Structure P
Amino acid sequence: MNTPSHVPLVSIGMPIFNGERFVREAIDSILAQTFTDFELIISDNASTDATWTICEAYAAADPRVRCYRNERNMGASYNYNRVTELSRGKYIRHAAHDDVLAPENIERCVEVMEDDDAVALCYPQMSRIDANGAVIDTYTDSLNLRDTDPVVRWQRFHRLCDDESMCDPVFGLFRASVLRATPVLGRFAAADIVLLAEVALRGQIHEVPEVLFFERWHAGTSVNANPTPDGRAAWFDPAAHGRWENYLPQYRWLREYLAIIGRVPLSPRQKIACAAVMIWWLRKNKRALLLGPAALAMRLAGFERLAVRTASRYL
């Protein structure tokens with residue numbers, strides 16, 4: 001039984017804002033896990049619908065559920081980082097309020113993590129589902145990085161994952177010691193991709209070859225509901241709305257990638273090799289690196305619609 005004095009092996013953090021439509025199904029799928037030694041930490045970002053009432057009811061019925069509420073909407077980055085800070089487990093998993101977990105999801109990932117200390121993140125294969133729960137498509141082998149050499153993992157990460165990739169591995173099971181060594185989720189667009197990059201450099205990423213995660217794809221998802229540069233940046237941090245740098249995301253990502261290389265404990269040779277990968281990255285993203293300043297110039301000149309249209313070519 002999970003009591004206040006018991007420290008569970010797994011912490012599941014659910015940041016949420018106005019999620020009344022899907023949150024019951026998401027929480028039910030977590031509470032139905034075959035692995036039971038976990039805590040579910042819910043942080044409500046000042047929802048204006050029935051989200052808080054629903055979550056409080058679950059907390060009253062199950063001691064594994066703890067609820068917290070922010071006085072105002074602090075953005076996704078703050079809320080993801082908050083549930084991480086409140087977590088006590090050896091392993092941490094983030095959970096979106098509209099996704100669904102198969103019953104064996106946590107159990108399969110824990111088995112891998114307990115068996116191999118080199119694994120920093122373990123996630124299962126994923127299917128996307130629509131608002132009604134029907135399967136849209138399935139993703140396999142999206143970020144299975146089992147190489148022992150961190151430089152090889154860094155190279156493969158940048159070839160496999162970019163701003164157009166599905167980031168389902170970010171909803172896998174993290175080794176808490178690794179996750180806490182990172183900034184977790186930065187206050188900028190696509191910060192989840194940057195987080196995965198740092199985790200890949202710090203340890204192996206393992207994909208469980210079973211579809212045990214169902215990501216909800218509907219009009220209200222962060223990507224679909226925020227098609228503009230300002231909208232995407234503001235989802236992560238409301239204070240970022242209107243900033244000029246929202247039109248230059250690749251420049252921010254490059255800065256973050258270089259910062260990762262600087263802070264992760266690597267040998268000088270490894271750091272140089274990782275930095276060399278970024279030369280390839282610059283070539284791969286040269287179109288976006290050119291379009292970004294053009295879109296920004298259009299916005300500053302008052303051509304907002306044209307700026308958004310130009311930015312959509314690299315977002």
Structure Q
Amino acid sequence: MALSPAPLHSHDGPRAGRAYWVQASDGVRLRVGHWPGQRGTVLVLPGRTEYIEKYAQVAADLARDGWGALVIDWRGQGLSDRLCDDPRLGHVGRFCDYQRDLAALRAAADALGCTTPAPILCHSMGGCIAFRALCDGLIPPAIAFSAPMWGLPIPPTRRFAIRALALVLRPLGRDSRYLPTTGPDYGLPAMEYPDNPLTRDQAQFARMKAQVEATPALALGGPSLRWGAAALSEMAALARETAPCVPALIGLGGNERVVTPEAIRRRVGRWPDAELVEYPEAEHELLMERPAVRADFLARVRSLFNRA
């Protein structure tokens with residue numbers, strides 16, 4: 001795996017952080033961020049719209065127990081290759097393409113001399129990608145999920161409409177358009193703190209807003225119709241899979257509105273090695289939540305990885 005220097009727009013993580021360009025097996029250029037650690041390296045798999053800099057503080061928390069972090073910008077977001085003429089469109093050709101990105105991240109870990117297999121920490125869409133990898137045979141020593149995207153709160157009739165519309169428009173090349181009700185400013189760029197679905201911590205919310213305002217290339221809007229249909233199909237397929245034999249921790253906010261809590265609870269109920277921890281009043285992003293919530297969840301994550 002060839003690595004070349006890439007920009008890292010972060011000032012709140014460990015000083016030794018560096019970013020690199022890597023290439024997926026289909027030629028898509030990806031960016032990875034690396035903070036080395038003496039104990040080992042945690043693979044950090046972000047959610048949709050996210051980027052490496054957002055996890056610099058998480059890298060600092062992992063470093064408390066000597067863990068390093070290796071974080072990825074998934075294809076179509078962060079500073080990795082955007083896949084459409086509209087850089088704000090959250091698009092992917094096939095959901096399984098994210099597995100190419102994960103394979104490139106693991107190859108980068110080898111190239112950087114990280115100890116493998118590595119524990120995994122993932123959030124939202126990263127949890128969907130990680131669970132598919134587990135089902136396909138990846139066996140990390142342990143894995144932690146923050147609000148994994150194992151279901152979306154979309155009514156059945158709308159789920160059917162999204163899939164049907166994508167099926168009709170794809171042969172015409174027109175499914176790479178924004179999912180209805182979204183657009184280029186959908187999500188964080190258009191959010192205000194009151195009643196936002198991400199965090200109850202105003203300082204963390206301001207930090208995230210400031211990052212995308214300072215580096216607009218990091219910002220992402222709504223997902224494409226193809227992404228929506230592919231994500232729904234992937235989550236439905238994963239719901240039928242058997243739980244892997246991997247120790248797992250799952251964190252869930254009591255005011256979760258981005259993903260479906262019931263889908264998470266059903267999966268945990270069928271996963272003997274999984275522990276579910278719920279935080280009343282917390283929103284979607286436990287890793288960017290109020291200090292008490294964030295500290296407790298990350299302490300549990302580090303404890304799991306330390307035992308593995």
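Please treat every number below as a calculation from the coordinates, not as lab data. All of these numbers come straight from a predicted model, not from anything done at the bench. Cβ atoms are built from the backbone, for glycine too; each structure is taken alone.
Matching task: -13000 is the computed value of helix-only ellipticity at 222 nm (-39500 (n - 2.57) for each DSSP H run of 4 or more, over all residues; to 500). Pick the structure from P, Q.
P
Quick check: 52, 43, 41 is what I get for Cα extents along the principal axes in Å, calculated from one of P, Q. Which structure matches?
The correct label is Q.
So if we calculate distance in nm of label points 7 Å out along Cα→Cβ at positions 138 and 258 for every structure here (P, Q), which label has the highest result?
That would be structure P.
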